[in-house]
Structures are given as structure tokens and as C-alpha cells.
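Each value in this text was obtained by applying a stated rule to the coordinates, not by laboratory testing. Quick caveat: nothing in here was measured; it's all calculated off a predicted structure. Cβ atoms are built from the backbone, for glycine too; each structure is taken alone.
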Structure 1
Amino acid sequence: MGRVLRVAGYVAGAIAVLLAVGYGTVFAVSSRKLAETHNPSLTTVVVPDDEAAIAWGSHLVNAVTGCQDCHGPALSGGVMSDDPVALMTAPNLTAGRGGMGGELSEGDWVRAIRHGVRRDGRSLLVMPSYAYAYLSDRDLGAMVAYLKQLPPVDNEVPTFKLRPLGRALLAAGPLEGELVARKASLLAPSDGIEPGLSLEYGRYLATISGCTSCHGPDLTGGPSGPPDAPPASDISPAALAGWDGQDFFRAMREGRRPDGALLSEYMPWRVMGAMTDDELNAIWLFLRSASPD
């Protein structure tokens with residue numbers, strides 16, 4: 001019996017060593033990816049200080065780009081999810097206690113929003129810079145102007161933390177896309193598009209608001225968002241052939257499909273519903289009549 005116990009102990013010890021070596025490798029690979037630095041070429045973005053520009057920035061932040069989906073109604077941050085993959089948090093963007101708003105330069109804001117890069121050069125995680133990279137200089141400048149004058153809110157947010165499973169997924173590749181700086185660096189801003197009821201402006205709004213990020217470049221839907229989220233719906237022109245403008249407005253303003261069924265809770269219709277009628281009409285024009293290409 002003693003020999004059997006000794007053998008069992010050796011086996012258990014061997015398994016523990018193998019697991020330790022395996023996780024050590026996972027930790028080293030994931031740490032190397034997290035530590036990778038980026039030095040994006042920053043264009044000069046004029047940050048205005050007039051009331052009209054700040055009001056426009058407020059509209060973009062609160063109704064179009066959906067920043068409060070992650071950072072909360074006051075943009076003071078919080079815990080988005082806490083699961084076996086990660087303690088996923090969004091930072092406090094105000095200048096209150098625990099916030100970073102008072103520390104960021106205009107260049108830091110541009111680097112984070114458009115390029116997904118932290119002040120120390122590392123990539124942000126989850127930040128949708130792959131959509132915000134398309135922001136025009138005018139719109140990005142207005143957003144920064146608004147963010148700079150947010151009322152301070154005291155809120156000390158826990159640090160974003162990848163758990164062992166999250167690190168394994170990052171090391172193996174499935175979570176690598178959440179290191180957004182690599183993808184954002186390949187994209188260019190959409191300057192020269194005038195606001196108005198046009199297919200081009202509808203495409204622009206659909207991009208910076210995340211439609212093409214969640215529903216895919218071809219808008220045919222598929223897996224998107226957290227692991228427990230349902231696949232994003234097909235919203236390609238073919239799929240919406242039975243919809244009319246009133247159906248689209250009902251979805252965006254009331255969160256209901258033409259048959260009255262509720263949209264998924266992951267669909268940010270409460271944010272997008274705050275867009276103006278002209279903005280929603282431009283997106284609808286794009287969705288029903290154009291290829292995303």
C-alpha cells in the first residue's frame with residue numbers, strides 16, 4: 001500500500017509540474033503580448049473649445065459612439081463583467097478621484113480613442129478603436145473637447161485583469177483581437193464626409209457606431225461580443241428586404257422588431273435611438289441600398 005501511495009504521489013507531483021510548466025508558458029506568452037508597445041503616427045487633431053463643438057462632441061459620445069455602454073452614464077467607469085475569462089472593467093474618464101480625465105493630454109485622448117494605445121504605448125483591451133479609427137478629425141476633436149470637461153466623479157475602478165483562462169485564450173489566439181492597437185493601426189480616418197442624408201454618411205455613422213463591428217463587414221451577422229451573447233443578426237440589405245423605414249425606427253427607438261419581438265439586450269438601441277432622425281435615416285439608406293464595401 002505504501003508503494004502504491006508513493007507512486008500515486010509521484011504521478012500527482014508530475015501532473016502538478018506539467019500544469020505549472022504549461023501555465024508558466026501561457027503566462028509568459030500572454031504577458032509578452034500584453035507588453036507589446038505601439039507608436040502610432042499621430043495626426044494633428046484640433047480640439048475646439050466653443051460651446052457648439054462641445055455640444056456636438058456630447059452628441060457623438062452619448063448618442064453615436066456609445067461610450068456609456070462600457071464607461072457608464074456619467075462616464076465614470078465600472079465593472080463590465082467578472083467571469084472566468086476576465087475581470088473586465090472600464091476606466092473612469094472624469095477628473096474625479098480614481099479617474100484619468102485630469103491626467104490625459106489631448107494627444108493621449110487621440111491615441112486612446114483612434115489608435116487603441118495607452119499612454120505607455122501598450123494596447124488597450126476591448127476598446128472599440130477599430131470603429132473609432134474612422135472618426136473624422138472634426139468629430140474626434142469635438143469628442144475630446146467634450147470629454148475634457150466632464151464633471152468629475154469620484155469612482156475608483158478595479159484594474160482590468162485577465163484570469164488564467166483569459167490568458168490561455170490570449171496566448172492561443174482567440175482573444176488576440178481584443179488587443180485593439182494592431183487592428184486600429186491598419187485603418188484611416190474618414191475625413192471629407194459631410195453630415196447629411198447620404199449613403200456615404202450613413203456608412204460613416206454605421207461604422208463609428210459599431211454596426212459593422214458587431215454585425216460584420218458584410219452585415220450578415222455572426223458571433224459577436226461576450227461568450228454568452230447570441231450571434232449578431234443579419235442586417236444585410238437582403239435580410240432587411242421586408243422592413244421599411246418605420247420598422248427600422250421602431251427597432252432603434254423602441255427595441256422591437258416588426259413583429260413586436262424584443263431585440264437582444266446586447267443590441268445598443270437605447271444609445272443609438274438618441275441619434276437624430278436625419279442620422280437614423282442616413283443609416284437606413286446605407287443598410288437598405290448599399291454594400292458595406
Structure 2
Amino acid sequence: MRIGVDLGGTKIEAIALADDGAIRARRRVPAPRDDYGHTIRAIRDLVQAIEQEAGIAKDAPAPVGVGIPGTISPATGLVKNANSVWLIGHAMDHDLTAALQRPVRLGNDANCFALSEASDGAGAGYRVVFGAILGTGCGSGIVVNGACLQGRNAIAGEWGHNPLPWPSPDELPGPACYCGLHGCTECWISGPGFEADFARATGQKLRAADIAALAEQGHHAAEAAMQRLEGRLARALAVMLNLLDPDVIVLGGGLSNIERLYESVPKLWTRWAFSDHVDTPLRRHQHGDSSGVRGAAWLWPIGEAGTN
């Protein structure tokens with residue numbers, strides 16, 4: 001048994017996960033904002049409640065994995081690159097270990113998504129899994145032989161903060177990104193990026209799901225926006241095909257629910273992939289919103305998580 005915690009911007013979710021992938025207990029609480037100490041205490045209290053609900057013995061506490069919207073810097077041991085900015089600059093793994101009085105492992109939330117899908121989701125059974133989240137942002141995780149690829153600087157998978165590849169003249173220099181650069185892939189194929197593209201073309205502000213629904217109804221501007229999204233996603237994924245050549249690509253996040261992407265994008269990416277043939281499966285997530293918290297739990301592989 002192990003416990004997984006998904007620390008989001010608005011909620012904290014925790015589960016107790018058995019070795020067979022069954023969830024023995026699950027709880028959600030609102031996430032504190034702008035208060036690091038309160039965040040640590042909220043995670044501590046939630047873990048204690050989960051253990052009690054799952055019947056985990058107090059004298060044999062389960063190890064805990066926590067997915068965070070950032071990562072631990074190998075250089076400083078402190079949180080960096082977190083959009084929940086109150087986490088930045090803290091030794092969160094050490095603070096949680098002290099608060100919970102047991103081993104704690106932290107992982108980037110996109111890595112947790114990829115690990116969940118590689119462990120017992122849409123990427124199960126594949127050696128190299130590339131998991132891409134097309135949500136509020138655009139992140140990704142890489143899993144090789146069941147383990148997350150972190151990288152020397154803990155930035156492996158920062159796919160969204162590379163420039164959109166093979167840009168057309170009207171895509172240059174690209175929208176400004178919060179990272180300080182222009183034209184990052186995230187600015188184009190995240191949910192907000194897709195919505196902003198439609199707004200620039202039409203003057204209308206619509207949610208991504210509504211744009212996709214209009215396209216299905218034959219709305220000309222929405223269909224054009226969908227085709228732009230498909231082309232940009234195909235180019236972005238072709239880069240990962242060329243660099244990593246994964247055995248499977250799994251999509252998560254809000255845009256991953258647009259069904260036509262799974263048929264259209266693989267037809268398009270062959271133009272940019274440096275191969276005479278590409279048969280890489282493009283799959284939708286299996287665990288949905290639960291992938292992050294499940295992946296956090298799987299930061300402790302079977303055999304390392306005790307016998308609770």
C-alpha cells in the first residue's frame with residue numbers, strides 16, 4: 001500500500017493505492033493559497049485521514065508520494081518552476097518528511113500523469129511512454145522502463161517551453177509566454193492557447209470545448225481553429241517522435257477530450273517525422289483526473305511500499 005497526493009492550485013487530493021491498483025480510500029480538500037506552512041499542514045492532515053479510512057496501521061505508516069506543480073532543483077534542493085509560487089524556494093520534500101514522520105517522494109505533476117498511465121493506464125505494457133498534458137498549460141512526462149526520466153537539471157519533459165516547430169510567417173514571433181519568451185508551444189496548444197487563437201481570428205471568446213463542439217456542427221471559424229490546433233499539435237509531437245521515438249504517446253488535460261485529435265494528428269505528423277513510416281499509437285488517458293494522484297502513489301513501486 002502507498003499513498004498518493006496531488007497538490008493542485010485549487011484542491012489537494014489523496015488516495016491509498018493497493019499493489020493491484022485498487023483505490024482503498026480517496027479524499028479531496030481545498031488547497032490553501034499563498035501560505036506554504038498551511039499547505040504542509042493540509043497535506044499532513046489529509047494523509048492521516050486517508051490512513052485512518054484505509055485501515056493502515058499507525059505503527060506501519062505507508063510511504064507517501066506527492067505530485068507538485070513544479071520540481072525540486074538538483075542544484076539547491078528547493079522547489080522551482082512552480083505556478084503555485086508560494087512553494088518556490090522551499091525544501092518541500094524535507095518539510096513533508098518531517099511533518100509526516102516517514103519517507104516522502106515528490107514528483108512533477110506531469111511526470112506523475114505519465115507514470116500513472118504507464119503503470120496501469122493507456123501506456124501500460126510499453127517501454128517508453130510520452131505523456132503530454134494539454135490543459136491550462138502544456139507539460140509532459142517521460143517514462144522509461146517504469147521510471148520517470150528526470151534529467152540532470154530536473155527539466156526533462158518541459159516540452160511546452162520549446163518554440164512551436166516549423167512556424168509559418170503568421171505564427172512569428174508568437175504570443176508572449178509567462179516564462180519571458182515568445183512563441184512557446186504552450187502558447188498555442190494549451191487550452192488557453194487554443195481559446196486565444198480562436199479569439200484572435202474571430203473576436204469571440206469561447207471555451208475550448210465549445211469551439212470543438214461548434215466545429216462538429218460545421219461552424220467555419222471553429223473548424224479552421226480546430227485544423228490549426230491539429231497541425232500545431234502534430235508538429236509539436238513530431239519533434240518528440242524525432243527526439244525520443246516513444247512506444248506510445250498518451251494525451252491528458254482538457255483538450256485530450258477532443259476525440260478527432262486521435263485520428264487527425266497521426267495522419268499529419270508523418271510530414272515532419274524523420275521516418276518513412278510512423279506507427280506510434282496516440283492514445284487518450286485512461287485514468288482521467290485521477291492520473292496525477294495515482295502517479296504520485298506509483299512514485300513508490302511495488303516492493304518499496306511496504307505490506308500494509
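Results, tabulated for the structure shown:
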{"quantity": "Structures 1, 2, by distance in nm of label points 7 Å out along Cα→Cβ at positions 181 and 285: label with the highest value", "calculated": "1"}
{"quantity": "Which entry (1, 2) yields the derived value 62, 40, 40 for Cα extents along the principal axes in Å", "calculated": "2"}
{"quantity": "FRET efficiency 1/(1 + (r/R0)^6) of positions 189 and 245 (r between Cβ atoms, R0 = 25 Å, to 0.05) derived as 0.25 - corresponding label from 1, 2", "calculated": "1"}
{"quantity": "FRET efficiency 1/(1 + (r/R0)^6) of positions 37 and 125 (r between Cβ atoms, R0 = 30 Å, to 0.05) derived as 1.00 - corresponding label from 1, 2", "calculated": "1"}
{"quantity": "Origin of the derived value 0.8 (distance in nm of label points 7 Å out along Cα→Cβ at positions 197 and 229; candidates 1, 2)", "calculated": "2"}
{"quantity": "Parent structure of the calculated result -10500, given that helix-only ellipticity at 222 nm (-39500 (n - 2.57) for each DSSP H run of 4 or more, over all residues; to 500) is the read-out and 1, 2 the choices", "calculated": "2"}
